[in-house]
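Rule-based calculations on the coordinates, nothing more; no lab input. Please read these numbers as outputs of a predicted model, since none were measured by experiment. Cβ atoms are built from the backbone, for glycine too; each structure is taken alone.
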Structure I
Amino acid sequence: MVLGQNYRNPGLLAKMAATLQQFSGGRFIMGLGAGWKEDEYRAFDYELPPPKVRLEQLDDTLEILKRLWTQHGKVSYAGKHYKIEDAILEPKPLPPPPICIGVAGDRALAVAAKHADWWNISDVNITKFKERSAVLDQHCAAIGRDPQSIRRTWFGRMVTGRTDAEIHARAHSWKQPFTTDNAFVGTPAQIVEQMSEFVAAGCDYFMVDVLGLTNQAILDAVVNEIVPAVKKAG
């Protein structure tokens with residue numbers, strides 16, 4: 001859902017994001033995480049440091065992005081792993097892209113509390129969402145930040161249909177990373193109920209991979225039944 005931070009030099013990433021913000025008319029969202037997908041790292045010969053180092057790198061990257069997007073003239077920053085010296089990024093992206101940080105661990109959520117405009121968590125059920133959201137709140141309180149200033153978002157899968165047999169067959173047509181325990185699964189009415197729990201817990205933005213969306217009946221159910229009802233819940 002988000003980019004692994006050490007796939008690119010942070011200064012280059014800041015410039016690429018600024019360009020995309022211009023081309024998109026201000027609609028770009030900078031999704032970033034610490035990096036985790038080992039097979040992808042190995043495939044492209046990216047360095048895969050230990051988790052602690054990747055989190056420190058993420059913190060450095062976010063500092064560099066924000067400074068280059070907002071500070072005029074020559075910008076310098078020296079972190080534990082990344083630095084810039086007299087770097088210039090002009091013109092500035094207007095507005096600076098919102099930063100969506102996709103993380104779940106305790107230490108990672110501390111980084112999100114410090115830097116995120118949006119927080120994303122993927123493939124979790126409502127219990128896990130509430131528990132991780134509460135940890136994010138605690139980290140915000142520790143640094144004096146209003147937890148409500150961070151938008152809560154969810155990414156995952158949706159499986160819908162009209163009968164139990166149809167839903168079961170579609171749900172089991174895919175393997176990991178989702179199971180029926182961490183996705184929205186059921187009839188349209190059941191899915192509205194499930195998603196409304198997340199809305200009540202503070203989630204107001206869903207990024208959903210709908211299985212079988214090319215099926216006209218499923219598309220109609222999502223567009224005409226599920227989306228309007230979930231919007232009303234918010």
Structure II
Amino acid sequence: MTAKNRRDRSSRFAFIRDEIMAEARIRNIANFSRFLETAAFSNGEMANYSNIASECGVSAPTVREYFQIPEDTLTGRFLPSFQKKPKRRVILAPKFYFFDVGIVNYLLKRGKIEMGSEAFGHAFEHFIYQEIYAHSNYSGLEYPIHYWRTASQLEVDFILGDHEVAIEIKATQNANPRHAKGLKNFAEEYTVKKLLLITNDPFPRQMGEVLVLPWQIFLKSLWAGEIIA
């Protein structure tokens with residue numbers, strides 16, 4: 001990352017932080033700043049108000065209020081869990097994503113994200129989510145987006161529409177059936193038109209009922225209206 005890019009990112013974050021502060025009229029800026037940094041660590045994860053409250057030194061109700069501020073200022077959003085007539089016991093808590101991968105990187109003081117690292121996997125998932133969310137809005141389809149997770153830890157990253165498309169994101173370059181476990185279990189419970197595993201694989205391929213797609217091809221197909229209509 002160049003010095004100019006670091007300055008640009010820092011300026012962008014400072015602007016966003018000031019906008020949030022002005023909007024919320026927050027009295028304890030130090031606590032809220034700690035909240036933003038702590039929330040960045042759980043970006044893309046279920047929002048655990050108690051854990052974050054403990055880290056920030058505030059109450060759980062205060063953390064709930066803090067999470068509302070990014071939503072109100074469009075700098076973050078919750079991803080609800082998919083709960084339609086579940087056969088298995090599902091997790092009800094929503095996940096939280098900041099609106100931009102770069103902001104998360106700044107809050108976490110990340111440098112270069114190396115491919116293959118845990119940070120790369122989180123950033124990769126976040127990037128794909130941003131594209132799906134943008135497509136839902138800019139395409140005019142405005143289809144709902146959920147995630148699915150059971151109490152036994154089976155999970156699918158994104159469910160589009162009324163369980164029309166199920167998408168799992170893996171940063172791997174060599175997808176195998178283990179990566180599609182959540183998708184297959186979801187398909188046992190719901191009728192799904194498309195089961196997609198989005199990866200860094202070099203070529204698309206069919207893996208049983210799951211279609212493995214390189215992320216570039218997935219995004220091209222998404223914006224061409226071939227994934228969901």
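One table, with the values for the structure above:
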item: Identity of the structure behind 2.8 (criterion: distance in nm of label points 7 Å out along Cα→Cβ at positions 86 and 110, calculated), options I, II; result: II
item: Cα extents along the principal axes in Å derived as 62, 39, 37 - corresponding label from I, II; result: I
item: Which entry (I, II) yields the derived value 2.1 for distance in nm of label points 7 Å out along Cα→Cβ at positions 46 and 174; result: I
item: Source structure (of I, II) for P(r) over Cα pairs in 10 Å bins from 0, in percent, for residues 94-165 alone, computed value 16, 44, 31, 9; result: II
